[in-house]
Structure I
Amino acid sequence: MWYAFLFLTPSLIGFLLFIILPTVSSFFLSFFEWDLLSEPRFAGLGNFETLAKDDLFGTILKNTFIFTIVTIPVGMIISFIVAVLLNQGLKGTNLYRTVYFLPVMASAAGSAVVWKWIFEKDFGLLNYFLGIFGINGPGWLTSTEWAMTSVIIMSVWKHIGFDMVIFLAALQGIPRDYYEAADIDGANAWYKARHITIPLVSYSTFFVLIMAIIRSFQIFDQMYILTKGGPGYSTQVLVYYIYTNAFEYFKLGYASAVAWVLFIIILIITLIQMKLQNKWVFYR
């Protein structure tokens, strides 16, 4: 057995150094005030009390939930539709599958730079096409009304491929006998989708949902490159707020407190999903 631990050692060391140690350190740091230069000063629950009184935190929390509530259903619906279409056995399926998965392979930073050019008000590709139809496109990234929408569009595009692959694998695992029996009984396409397809891929839907929730609450790259959290605070989200407090305002204790609030939010939502899965997830 010793050689098994030998091969696992590099991964275990990385896990301890880059996951466990920072997590434990941030927990203790949340009870201190520290600016990276002076000695940490014990603050007790001071950081959490400040957080509870921070009006900006409420706005940022609302932005995070808006991003999550919109991005998840839109992304999952589109991914599921794409997976259903690719599951029809049409010519070029492998090519389409690759094309849809390419955004997942691309770096988030590189993708955001491309989308920043697409959304550019005066010279961007999107407003250029809108202009062809006589539509004066808005300042996608400079308008408080459109900035969050722009980030949502880019985020949905970025993760469609990953969710699509999960749904496609589940769809391909459904026995054809079920559909043939439904055809014999005269079932239409909607009936088969509602009573066969959707229930039998519910386990993959549950996995995609959990991953999407965690992913959406940890969004950072898009905000940092596309909008810097602006205009105003219209696209400021929790992880970006943690970053600015830690590395711009040098309030590492406060940033750690926000990080643990984020952890608790994700944990609670995940536990609720785990508890409710018995009511709608079907494991075959």
Structure II
Amino acid sequence: MMRLRSLLFVPGDRPDRMAKAMGVGADALILDLEDAVAPEAKPAARAAVAAFLAAPRDPAVRLFVRINPIDGPLATDDLAAIADARPDGIVLPKAEGLVSLHALAARGLTHIPVLPIATETPAAIFKLGEYAGASVPLAGLTWGAEDLPAAIGATAAREADGGYTTPYQLARSLTLFGAHAAGVAAIETVYPDFRDLDGLAAYAARGRRDGFTGMMAIHPAQVPVINAAFTPSADELTRAQAIVDLFAANPGAGALQLDGRMVDAPHLKAAQTLLARAAG
């Protein structure tokens, strides 16, 4: 499984920014052919993204491409431009479960992992449990709180304090559970105020607390904050290893004590997961 703590959006028509973004520490770049590119600039963006993918690069930084919606007229040209360059992943906007994945597979793209943005239409909300049955490889599952309110005529997705309103809390939660049901990375959505790094740190910390494993970014300054939030601390790793070692030394035990606290099978599973992610 690829390491995906931070995924930084970069406009597909800005090759200068792509080159700079390789050095900011993101685990992945999302080279954007959709919302960040004006219609008249899309042909040039496709060419720029294809050239960037084909050039020598640091394999430690994964390169994803966000195409245009698979049921629209632009996706065919997007896929034709990038297919031979073999990106590390395709970000699929306006995804609506298996029907969208099947449409992508029908274009011959069954070998590139897909990261669906899985909450951008009303119909998508009812498809979030389908990804566990995907026949194409998934890099993860993520969500967004911008397109969905626009699609239903909502005036906002957030309260005055920045927290999500109830409908979008639901979309976030279903994405989280849908990702884990499918056994793939659960990627938190962007934090729009790129100047508010303290707010970002708190937001990312809540994401990790709730079970997200990484987060998308819209500005390079956000990347170190996100990486820190989704990187286990030394103390966390030490405790996780202690739990694993304790159960290894007591095979068959259902519950044990560690530092005066009871630990059982869920604690062991969480410790194993934490160590596996840190190793990945």
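Only the coordinates and a few stated rules stand behind these numbers; no lab work does. Worth saying up front: this structure is predicted, and the values here are computed from it rather than measured. Cβ atoms are built from the backbone, for glycine too; each structure is taken alone.
Of the structures labelled I, II, one was used to calculate Rg and Dmax of the Cα atoms in Å, for residues 85-212 alone, giving 19.5, 58. Name it. For Rg and Dmax of the Cα atoms in Å, for residues 85-212 alone, the value 19.5, 58 is produced by structure I. Assuming 11.6 is mean count of other Cβ atoms within 10 Å over residues 157-164 as calculated from a single structure, say which of I, II it is. Traced to structure II.
If distance in nm of label points 7 Å out along Cα→Cβ at positions 45 and 181 comes out at 5.7 when worked out from the coordinates, which of I, II was used? The read-out was computed on structure I. Here distance in nm of label points 7 Å out along Cα→Cβ at positions 173 and 261 has been calculated and equals 3.9, so which of I, II was it run on? Attributed to the structure labelled I.
As an exercise: mean count of other Cβ atoms within 10 Å over residues 29-36, calculated from one structure in I, II, equals 17.6. Which structure is it? Of the options listed, only I reproduces it. With helix-only ellipticity at 222 nm (-39500 (n - 2.57) for each DSSP H run of 4 or more, over all residues; to 500) derived from the coordinates and found to be -21500, which of I, II does the value describe? Comparing all candidates, it corresponds to I.
The maximum of relative contact order in percent (Cα under 8 Å, 6 or more apart) over structures I, II, that is, the highest value, falls on I. Each of I, II could give log10 I(q)/I(0) by the Debye sum over Cα atoms at q = 0.08 Å⁻¹, but the derived value -0.47 comes from I.
Taking distance in nm of label points 7 Å out along Cα→Cβ at positions 165 and 253 as the measure, the highest value among I, II is held by II.
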